[in-house]
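Structures incoming, each one as structure tokens.
No lab work stands behind these numbers, since they all come straight from the coordinates. All figures in this text were calculated on a predicted structure; none of them were measured in a lab. Cβ atoms are built from the backbone, for glycine too; each structure is taken alone.
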Structure 1
Amino acid sequence: MVETSSRPRMELAKFFALAVGITWLFWIPDALAKRGVLSDVMWTNLGFFGAWGPLIAALYLVARQKGWNGIKSLLKRGTDYRFGKGWWLVVLALFPVVISVAYVISISTKGVVPHSEAEGQYWFLPFIFFAVLFTGGPLQEEFGWRGYALPRLQDMYSPFVSSLILGFVWGVWHLPQFLVPHEKTGMFYITPVWSFLLTVMAASFVYTWVYNHTAGSVLSALVLHAQMNLSFWVFPVLYTETGHLWILGLFAATAVAIVLTSPRSWLVGGGTG
């Protein structure tokens, strides 16, 4: 019989294995097909489904552990908007500010301004936001990363350690995308793998900070993620020569500043609130 103290770790291990396994099952053949290693174009059409790995894993495990009521409770946290107005400002503005600053610095130092796909479409940004929210990563990922994994990690570790662990897994989860040729992949995956991984780990601290100050609202993580991805599209800093370094530096500085505002709360205990 499994000891009670080991169950949370086993649940997390199962979640991470399922989330990564489901995603890689689609993304690796998709990447190989785009490289011409696999000739069947079916995989490039099915690659879209890979992003849903974290959501599928979370729903499956919650259903097994807590049944339909558990699923309803998890999904309800994705509509919990009742947190402070100040945190809404953080959720909506933090990543746009940080990414736009990195963009301005990068184009100022190199003198090259990459084309923004948002140019001429600014009136449609609210619609594009929802397209990103529902199809560009947030919906597919955040019920898993922040809805399922983060609270369980924080039951066992400090928010600091939890953020490191989750950030590392979150980054590794994306690795098959780096197998795709640059001309066929997104802007995130033309950067060096090491800077991408460190940037995602730094961003993980921001997500934990927001999650813990919005009473575990998955909605806050969904919107934060959508704003981050949308801001990279509006301000294509990753298409500049040194953009990935400025992003890494500013994301890391933001994470350090957040931790230093209340270091004890990051290093001791866990949980939301």
Structure 2
Amino acid sequence: MGRDLYDRFPAAAEVFERADRLLGFSLSRLCFEGPAEQLNDTLYTQPAVFTVGVAALRAMEAQLEEVACVAGHSLGEFAALVAADALPFDEALLLVQERARLMKEAGERSPGGMVAVIGLDVEDVEGLCARAREETGEYVGVANDNCPGQVVVSGTEAALSALAEAAKAAGARRAIRLAVSIAPHSPLMAEAAEVFRRALAKAPFRSPKVPFVANATARPVTDPDRIREVLGRQLTSPVHWTDSIRWMIDQGVRRFIEVGPGSVLTGLLRRIDRTVERLTTPQVLGLEG
């Protein structure tokens, strides 16, 4: 992950090397060579994905002269804030590392998981979650409103099982258990969120140079203290991705570039609005094939 960026773009290589120095271990080698088991541990996944995202940003910066706004999906908010010059890379990486640590610990204290529900609208899934909470006495709720027909929920094992069965009975095409052992964007992260807010309070946020569209509000946030507040809420509140994209389109945005190692968000965008232009990092940088 990210090896092409490192090999071909000095500005990207500098991001990896800086991350290695700040973290005190070779994150770059882990990204490039694995092992996958370690990379898939959220303690390492989050710093890795963030670092690759910023490396991609630095590689394509010269081609991003007229940016209308930025947004990031969950962890991606930190790379979006770096892109908007609202937070320096060093401080953002250390916040991401702390976020990963706190979320992993929260998952160990309050085990849970996530289920992707395919083929139902978010309103339908919210109703099914309410029913599952009532039946089990445990928490399950919408974590990510990704696009029409794709909603991810977080919760405890018992509540997730009840929700998955109810979703299938309600006509969902699939209810897929995701390979995670934590329940982000849910009350199960409340203790982690409280500690994380203290770290956010010390971070040197500044007003973004372009609007930053927050997950928690699906609207732009510009005040540094307000940015801290929405990032603190993010661990326990849903990612309103569909509404965020629709807000940007309503403001006249017609070209979206996914900055980072994958194309998941580009796929979601296609489901939200097929008329807008969609580009991935490999397409912009000529790394395809």
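Structures 1, 2 were shown, and FRET efficiency 1/(1 + (r/R0)^6) of positions 34 and 82 (r between Cβ atoms, R0 = 30 Å, to 0.05) at 0.10 was computed from 1. Comparing volume of the Cα convex hull per residue in Å³ across structures 1, 2, the highest value is found for 1.
Given a value of 47, 26, 17 for Cα extents along the principal axes in Å, for residues 154-241 alone, calculated from one of 1, 2, which structure does it belong to?
Details: 1: 42, 25, 19; 2: 47, 26, 17.
Attributed to the structure labelled 2.
Using the calculated result 1.7 for distance in nm of label points 7 Å out along Cα→Cβ at positions 90 and 138, pick out the matching structure from 1, 2. For distance in nm of label points 7 Å out along Cα→Cβ at positions 90 and 138, the value 1.7 is produced by structure 1. Supply the structure label, taken from 1, 2, corresponding to FRET efficiency 1/(1 + (r/R0)^6) of positions 10 and 258 (r between Cβ atoms, R0 = 35 Å, to 0.05) with the calculated value 0.95. Clearly, the read-out refers to 2.
Of the structures labelled 1, 2, one was used to calculate helix-only ellipticity at 222 nm (-39500 (n - 2.57) for each DSSP H run of 4 or more, over all residues; to 500), giving -22000. Name it. Only one of 1, 2 returns -22000 for helix-only ellipticity at 222 nm (-39500 (n - 2.57) for each DSSP H run of 4 or more, over all residues; to 500), namely 1.
Of the structures labelled 1, 2, one was used to calculate relative contact order in percent (Cα under 8 Å, 6 or more apart), giving 19. Name it. The partial results should precede the final answer.
Working: 1: 29; 2: 19.
Label of the originating structure: 2.
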